[in-house]
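What follows is a set of structures to go through.
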Structure 1
Amino acid sequence: MKPESQNSFELGTEWRFVNNRFGIELTYYNNKTKDQLLTIPAPATNAEGYQNYAYNGGVIENNGIEALLNAKIVDNDKFKWDATLNYSKNNNKVSGLPEELGGTVVLTQPGVNSYRYSLINGRPFGVIEGINLKRDDQGRILLNADGSIQKTGFEEVGNANPDYMLGLTNSFKYGNYFLNFTIDGRFGGDVMSLTEAVNDKFGVSKVTGDARAAGGVDINAVYAPGTPNAGQAYSGKYSAESYYSQVGGREGATGEYIYNATNVSLRELALGYTFDLKNNKIFKTANLSLVGRNLFFFYKDAPFDPNISLSTGNGLQGIDVYAAPSTRSIGLNLNVTF
């Protein structure tokens, strides 16, 4: 074994205009980490009985840009308005995984689940693999002779990495009053919800209730080649219980539970007052503010907060399995200086 090594460089520039009223900061970075320490399951046939083994292998490359724009939009004695916009984009790629392992290392073994988190040569760090419904060239679901749904083996169903991220902060000041708010946006990337999958299998989700009320699920399906009715379209509604018992659950078609991770939220809002303490001999400054964090989403596709990770480990980003929901907080802040 040997230590990991990293080669990196960063280039940046900063510009200020109109007596610092406007500013631009740009940064480009590139780093390559070699000799990654990887732990993978040992072959079941190993004579020593080891469960796992570790080795140096794999290269992870990251490069991206960060940009920050700030402006004093209004700046006078009575009213001030400052704004900051930041943008970040990161690209990464995995390489150097041993070919004897198929150029793939599974970070999260599936076990009873039909998903896994993998490192794959030539793909980003963050590939989510799962099971899809088998479909023909026209996108129709393929059925067996008994009407059961055909499924694929493990294949890539999502990528947890966002395409880019944006943040907007505005600060207003009028006399002694101030208002600050921050809007965060994550654009692109995928997340998977096993919570929805399990709820569907047990028939306790709204979508399954709606399907039962509708008399079943409308599916666009045909009988697969090799079956007696090959090419014949499935007619009528598919039983809701049968459909979701095959598609839902940990062992189901997890590709059906991939959601767009794009979301835009009001991350923080603060409204406050700064007290005038010019003649105070004890305190120099004091302000009181009402602060709210994680207040609401302007837009969200996923049925959970896609910014929350199930684990701090490397193998569960973008996966939801009955995770605790994000917490909204509202409180009072009193800041004083002596």
Structure 2
Amino acid sequence: MALRLYNKDGTKLFMESEFPCISHTSDGVICENIISIEPPFGRGYYKEIYFEGIHIGFGAASLNENTVFYFESDDETVEMHFSLKGKNTAFSDKFSSSIGFEANQHNLIYANQINGKMQWESTEFHLCEINFNPNVFKRFLPDEKLFNDFKNSMENGKSGSFSPNNFCMKPQMYQIIKEIIGCERKGIYKKMFLESKIIELLLVQLEQITTQENQIHSLKKKDIDKIYAVREIIINNLNKNISLIELAHRVGTNEFMLKKGFKELFGTTVFNFWNDTKMEQAKSMIIHQDVNIKEISDLIGYKNQRHFTTAFKRKFGIPPSQLKNKF
């Protein structure tokens, strides 16, 4: 497969990605590649990991200006697309309509040897995309009526997205993507870990599509953006105590709308999300960093280590010291 991106006038090659098909990859071997985004386009990176019919791509960049790229691909693929930051729209004569993403949205896309252009409408972007060989993907697609149109599109080679309306990303998706991006295992162990996380991510995505989350939210777009802004504030201030009223005021809403919207969008309360995020961060530090329990407790905002230990055990079933002894 090859994917080529050109600059806005189509004269300069910006990025080219070529990776082997399934027959060229040995069992247990992972291929990895990092592409640097450099001036005059901006600064950032795009990393690729691929093995046995699966391609993972993720990256983040600051572009110097709103940019248009031309792309061409000679492959057939199903893509799980997650837009964590930024806004972009893809145009192709193979699509019945343009496919666009804003921050905190996801969808499934089937693409069969497409070419066209991609317009980046914001200068900051952060994304994760996981591509499957269609034959690999079909093994996971539920045998439900809801997916018949998408299956038929693949059978007929008709490119397009699963739904004309993107879905709002769930908190579990961010955590799984973080684990995929941060995986430091090697060889067969990395392959096994990534496979398990990709299936977990696909499970969350398909469950959301087939449940009430596929229904239209009562929230307006501007309110959804505010709820996601609160999520960012929480993630960036885990060691602080910020009241609901202050959170609401920071994003220009009120406490009632914040509580109602957060519950509707993420299926949990602001407090529970904050606590779960703290615990997941603590777990990650225990596993991946050489930091003692007292330091971790302080870093995520617990003045009393005993209270942290109690909260951690309530979340994971074991005290943090017991988890640390395993690593």
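Suppose you compute Rg and Dmax of the Cα atoms in Å, for residues 81-248 alone for every structure in 1, 2: which one lands on 17.5, 54?
2
Supply the structure label, taken from 1, 2, corresponding to helix-only ellipticity at 222 nm (-39500 (n - 2.57) for each DSSP H run of 4 or more, over all residues; to 500) with the calculated value -2000.
Answer for the origin of the read-out: 1.
Cα Rg over 2.2 N^0.38 Å, for residues 153-232 alone was computed and gave 2.03; which structure, 1, 2, did it come from?
1
Of the structures labelled 1, 2, which one yields 58, 48, 46 when Cα extents along the principal axes in Å is computed from its coordinates?
Label of the source structure: 2.
Taking FRET efficiency 1/(1 + (r/R0)^6) of positions 201 and 265 (r between Cβ atoms, R0 = 35 Å, to 0.05) as the quantity of interest, name the structure among 1, 2 where it is greatest.
Structure 2 gives the largest value of FRET efficiency 1/(1 + (r/R0)^6) of positions 201 and 265 (r between Cβ atoms, R0 = 35 Å, to 0.05) among 1, 2.
No value in this document is a laboratory result; all are computed from the given coordinates. Only a predicted model underlies this, so the values are computations on that prediction, with no experimental measurement involved. Cβ atoms are built from the backbone, for glycine too; each structure is taken alone.
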